[in-house]
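Novice: The structures considered in this document are given below.
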Structure 1
Amino acid sequence: MKYKKCLVLDANILIRGVLGKKVRSFIEHNIENVNFYTPNVCYEDALKYIPPLMIKRNLSVEKPLAVLDALLNFVVVVDLDFYSEFEENARQRIAKRDVNDWQIIALALALDCPIWTEDQDFFGSGMATWTTDRVHLYLTS
């Protein structure tokens, strides 16, 4: 049996997956080898931030939200109940940067997975962190 790797996606990766092609293509092409997860708060953030981005660009909101929903065919949204026991540890790890990102770290701890993000607040948290331009290296390691 082949072992599947896993990645915890930050909200900025979900948003990139909706607005661009590179992230979405990477996820779709690697679903056989990687399980993708995101905390429910990141999905909620994507739902919150995508409409204003579209409105600012004078573009329709419906299609990007449909793309986000389609992306959930490849990304599992995980509820707080699953990773809440890691809250204290996660808050300590991110306290000096952005404590609001604790749920991403908590889910990564619960799953023993690295984080895929463009947010530098995770650097120095003790968690393996991959950016979009380097995440392909994780698959070959």
Structure 2
Amino acid sequence: MPLRITPEIELQDWEMTETFVRASGPGGQNVNKVASAVELRFEAERSPALPGPVKARLRRLAGRRWTKEGAVVIQVSEERSQARNREIARERLVALVRAATVKPKKRVKTRVSANQKRKRLEAKRRRGEVKALRGGVEE
């Protein structure tokens, strides 16, 4: 079933692969028998659903989860249930791609006003005068 990220972006099933492995942590003896941990792999670089700028931002946001092949790998082993881990992995992928769709604001350069410069230099001059008066006492 496809994952809807935004009204324009929908990830298809062929772009994602899920593998199930044995998880460490809670589960008692059951943990040795059941592969409940999920490794979700999303082929981001090959995805036709993602525009170029979104892919670039996704690569930066994914960090170490981005592979050399251009895939995002999300590992989840929080719950004992395989189905719940699978849901969590998909939710994390949606959140990550959604964050990559947000275009960062352009930084607007600002200037220090002439009055602020004058005040700063005046304060420096006054402080310098105070320090200059701390000279040694002549006898």
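No value in this document is a laboratory result; all are computed from the given coordinates. Predicted model only: the values in this text are computed from it and were never measured. Cβ atoms are built from the backbone, for glycine too; each structure is taken alone.
Novice: Looking at structures 1, 2, which one was relative contact order in percent (Cα under 8 Å, 6 or more apart) calculated from, given that it came out as 29?
Specialist: Answer for the origin of the read-out: 1.
Novice: Output the label of whichever structure in 1, 2 has the greatest value of mean count of other Cβ atoms within 10 Å over residues 11-18. Write out the running numbers ahead of the final one.
Specialist: Working: 1: 23.4; 2: 14.9.
For this comparison of mean count of other Cβ atoms within 10 Å over residues 11-18, the top structure is 1.
Novice: Let me ask something additional. One of 1, 2 was used to compute mean count of other Cβ atoms within 10 Å over residues 3-10, and the result was 13.1. Which label is that?
Specialist: It traces back to 2.
Novice: Tell me which of 1, 2 gives 1.3 when you compute distance in nm of label points 7 Å out along Cα→Cβ at positions 43 and 83.
Specialist: So the calculation was done on 1.
Novice: Of structures 1, 2, which gives -14500 when helix-only ellipticity at 222 nm (-39500 (n - 2.57) for each DSSP H run of 4 or more, over all residues; to 500) is computed from the coordinates?
Specialist: Corresponding structure: 1.
Novice: As an exercise: Kirkwood radius over Cα pairs in Å, calculated from one structure in 1, 2, equals 19.4. Which structure is it?
Specialist: Numbers: 1: 15.4; 2: 19.4.
Here the read-out was taken from 2.
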